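Derivation of every value follows stated rules applied to the coordinates shown; laboratory data play no part. It should be emphasised that the depicted structure is a prediction, and the values quoted were computed from it without experimental measurement. Cβ atoms are built from the backbone, for glycine too; each structure is taken alone.
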Structure I
Amino acid sequence: MGPGRSLAERAASGGDRMVRILEQVSDLGEGRIAEMDAAGIDMQVLSLNSPGVEQLDAAEAAVLAREANDFAAAAVKRYPLRFDAFAAVPIAAPQQAADELERTVREYGFKGAMINGHHCGRYLDDKFFWPVIERAESLGLPIYLHPTQPPQAVVEASYAGFAPEVTYMLSTAGFGWHIETGIHVLRMILGGVFDRYPKLQIIVGHLGEALPFMLSRVDIMTPAITGLSRRISDYLRENVHYTFSGFNFTPTFLDLLLQVGVDRIMFSVDHPYGSMAQARAFLDHLPVSTADRERIAHGNAERLLGLGASR
């Protein structure tokens, strides 16, 4: 895929499925609403598709983030009962990112920020980025930490040596995205982000990005070792929320439920990469009580994001 090729050209080279995904991800109108209706989904929180603006330089990221936010805001204005949004923020310029986040809240009522992983190998534990974290906490808004491809050096060290398509999938959707995001969360904890900003809440997808499975084990790094004010598991239970993101796997869900409790879990779909209807069917058949299903389906998101609040 040459760097000068348009997104449409790249999608076309991926075959009919990629063309269809591009059409769906770009549709913030009647087509998406119809798919939501067919699956029995009332509202979606929109965000800029990964890789977002995180790998761009500051000037380009600022322009693209603002354009993306204005585009999403127009869709929310057209369908205020069906859409809300997370802001794209140009983290290469943290003060501008903080200001853009606040602009989208003040002007559009956005519900938080979407950050697609590291910025050129730098993670949010780096104090360079803390202006946007401070602003999010002061506004009472969560940050959704979305996967992105690991830094190239990590890909070469840990995922290379196979056919190109195998390396790509191993380093992204097949495994690497999720480990990358889990490590990012642990870096934020170990870097003192939540000790400095204890009210900050973040959201991760894919039923926890493998963190719940390791939640008890990470406490081997005790506060005596880390210098933190709490155990690592405490931060994972008190500063992190978890969505489905197309992980329609009952055993994985049950592990998350047992580790963090029902009040930290929020239903989501992975549209257009996964089926809304299949995600909804998975939700409907979860082995939980009706009250807990309601919390997962909408109650927890309404509380955290203020969904349904007047603009």
Structure II
Amino acid sequence: MSTEFTLSAGGYTAVVTARAAALRVLQFQGRDLVVPFPEGGPIPDYRGVIAAPWPNRIADGKYTFDGVDHQLPVNEPERGTALHGLAFPLDWTLKESDAGSLTLTCTVGPTAGYPFVLELSARFVLDADGLRTTVTARNAADIAAPYGVCPHPYLVAGSSPLDEWVLEFAADSFLEVTPDRLLPVEVVGVEGHAFDFRSPRAIGTTEIDHAFTDITFDGGLARLSVRDPAGTGVGGSGVGMSWDESCPWLQIHTADKPAPIPGRIGLAVEPMTCPPDAFNSGTDLIRLEPGAEHRASWSIYTL
């Protein structure tokens, strides 16, 4: 059975696993705010993991950094990509914890295709405002390293079907991708598009697995809300997420699955420091010099 840690504060309960520093459970007064997964088994669909040292996909697992070609293992064979980094298979180590906070650490690399060494720290703080997570990466080697990160929670607005959930987030553009491999094509505006959720509206039958950008940050934070119009009473009627300016990209996925696999069971909301395939495009890719650190933070809370 895998190791896990439980936090409780302000009406919230969170369960984080040592494997992948994954958020297995987040509840407010007994209501799920994320899609949970069973204790002790595999983590389905990367639910709740910390995706580092890159979020999303790298085409063919290949990239060039500082003039050197690298080949990562391809772990999404159906699309021929390296998906969601190298930290998710690892068992993170407990550094410190109390009733409402937890810090886990791990070391990524050197490994095939990533001859760099990063020390990662994930700090979880639970209080009456919800669950706040801060991921810090430190370059522990003597060469610069490429880096990106994102969380991977599937948010749950309520018991109504996802199609009825009302979504709102302020992003003016999205990244068009190829239909087969979900690799970047170009950034286009959301105006007049089915992906325009700058004003709250039902998700409906729209299928989304795209990154958004040109995000509005108010007071240093961007915010997303997803509400169940039928939700009332104890535990609220929706779930919100906020993140800081370290993440100028946001992946949204409506969790569509081919039958008979249950689909659209939650809304993946992934604030990202860089877009898909940033190791190749260089767009917003973080270059961590030896000894340098990078921090990114996000929060999940009831509405």
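A few points about this structure:
- Of the structures I, II, the one that 0 was derived from, the read-out being helix-only ellipticity at 222 nm (-39500 (n - 2.57) for each DSSP H run of 4 or more, over all residues; to 500): II
- Structure (I, II) behind the derived value 16.6, 55 of Rg and Dmax of the Cα atoms in Å, for residues 125-284 alone: II
- Origin of the value 12.0, where mean count of other Cβ atoms within 10 Å over residues 157-164 was derived from one of I, II: I
- Answer label among I, II for the case where FRET efficiency 1/(1 + (r/R0)^6) of positions 221 and 293 (r between Cβ atoms, R0 = 30 Å, to 0.05), calculated from the coordinates, equals 0.30: I
- Label whose coordinates, when semi-axes √(5λ) of the Cα gyration tensor in Å is calculated, return 28, 24, 18 (choices I, II): II
- Per distance in nm of label points 7 Å out along Cα→Cβ at positions 29 and 93, the highest-valued of structures I, II: II
- Source structure (of I, II) for relative contact order in percent (Cα under 8 Å, 6 or more apart), computed value 14: I
- In this comparison of I, II, the computed figure 42, 26, 23 for Cα extents along the principal axes in Å, for residues 37-148 alone is attributed to I.
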